[in-house]
Structure 1
Amino acid sequence: MTEIDYYLVDVFTSLKYGGNQLAVFVDFENKVSAENMLKIARELNFPEITFIKKNHNNEKFDVRIFTPEYEVPFAGHPSLGTAFIISKYLLPKPKENITLNLKHSNISIYLSSINDVDNSDFVMEQAEPEFITTFKHQEIAEGLNLELDVLNIQKPIEEITTGLPYIIIPVINLEKINQIALDSRKVVAFLTQKKKYKTNSISGLTTSLFFVTEQTFEKSNNFNTRMFCIENENLIEDAATGSANGCLLAYLLKNKSSEISAIVEQGFQMERKSYIHLDGKLKNNKYTLKIGGQVVELSKGKWKV
């Protein structure tokens, strides 16, 4: 029986069993079809898994990303976790930067320490953001069955994408963000009405919800966030979302300051503490969006194809 190598890591954490889970498969011989890649994603039921399909002279790597629902053109924590595995196991020696060829765009990943991959920060530069839609606060409150006082009405609500679309929803404080409890049927109905659901969106992707507040559990952090998405008609909360934080960084550069350096805590409400570093600039209408964090290796093995 054919076998391929795989690795399990946690991303956006320095500790095992924190951050966001990821499985990385090495499939240079293209032994796994798209159909079976999706089946493996459903079997593991992680937020995402990746398949490294081709090595271009140790400079660029073709990578495909799957959720248990479908293939996605880009995702944050899978990009960083895949770069970690490439740096540690697939290169003769680690490099300061590598490029992942993803469906949406090519993503550059930078290492803070090539001499200590296990303790290095992995930093991605995301694509230029697209600001899609602005929502009224009452519209979001009614659509998601939230009390209006949950929302920070002084700040705009915007849908943004750097490869995956998110609605950035500012929340008034930590108490309110902790109390958020959404109904999957209500969320699906809202997204469908707004043509943001996979069945009727222009991209064929479902827009996800990213709640953010400036109150935090830990004083050293700048923002607390929660990300909710619909997957196979079920509401899922994500422990650490690099793509959503890239959209948040774009939002902050547009609405708060032309230079941002911040630490986001996510997954705290799920008891999977995650730390996402944001570093960005807006200059001459060009956005520089850098999202980083650490990666922890858990396990490796062989997968029977």
Structure 2
Amino acid sequence: MAKLPKNLTQHDIKLLRIFQTVVDCGGFTAAETELNIGRSTISIHIANLEQRLKLSLCHRGRQGFSLTREGQAVYNAIQTLEQAHQQFSQLVASLTDECSGELVILTADQLDQSRLALLSKLCAALQQQAPQLNLALDVLPLQQIELALLKDQAHLALMPGYRQIDGLQYQHVFSTPIFLCCSASHPLFSLADNNIDDDMLGSYPAIHPGIDINPEGRKQLQKLKAGARAYQFDTRLALLLSGGYIGFLPAEIARPYIESGQLRYIRPNEYQYPFNQSIVTKYSPGESAKVQLALNIVQSLLP
């Protein structure tokens, strides 16, 4: 039976983590960027691990990367080890009244003024009430945010409430309107709204967000002809300013471009829908004290 030395060394743990990364990335080449080391160095590390375990962990070659039966068992054991480490850290954190360590907050979009204001006030209050917390803010795609929350890799997120999945709880915080826009170089820019009908709008390429959105927005997108895809608002703005597309932008992001004459709204009384934002957390988070502190602060900031 293969076994590591009785006491795991830092070197053993390093080799196991390299192996885990290779598996997660699907092979040596893909893992180079993640590990920031060359393929030949990765190969040496994996060979060293195989020698220490006296096992063949994976097949690599022209037919691609794949795990052996033993390699799959070792990978599963690494996952179990990580979970135990995380549970230990959470247990130790729960034994103190202080909130310490890292608090991870994720968002899914470019921040408009409303969301920027909410997040800045939340961060200010967290720093004041729990100065020993290290705040970490990042922007990720919606699906990655949901997964990070479920796996206790993040504590809370500010994101659209387009869909609700099991294991997460959603607290609506505010809503801003999203309007259909075009740029000054688009053929519709110079036309009055009463001269633009649905058929005309449906003849021009439109920007689709690439995800399923709320029913009101979905109903309006169905009238338009998808010609490009962009979820993030800054990339959507770039497509709009190209003059080749029409598309939806939140009022707060569109406003300076409307005022400068670079964009206009198209039939704003009809082509708009609410952009609903929620604070999202896991139902039973691993570090509940941190999450509850943040939720209490958010609640105090809402009107």
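When distance in nm of label points 7 Å out along Cα→Cβ at positions 14 and 278 is computed for each of 1, 2, the one that comes out at 4.4 is 2. Computed over structures 1, 2, mean projected area of the Cα convex hull in nm² reaches its largest value in 2. Given a computed value of 4.1 for distance in nm of label points 7 Å out along Cα→Cβ at positions 102 and 206, which structure among 1, 2 does it belong to? Traced to structure 2.
For the read-out FRET efficiency 1/(1 + (r/R0)^6) of positions 22 and 238 (r between Cβ atoms, R0 = 30 Å, to 0.05), a value of 1.00 was computed from one structure; give its label from 1, 2.
1
When helix-only ellipticity at 222 nm (-39500 (n - 2.57) for each DSSP H run of 4 or more, over all residues; to 500) is computed for each of 1, 2, the one that comes out at -5500 is 1.
Just so you know, all these numbers are worked out from the coordinates, no wet-lab data involved. Since the structure is predicted, the reported quantities are computational estimates derived from the model, not experimental observations. Cβ atoms are built from the backbone, for glycine too; each structure is taken alone.
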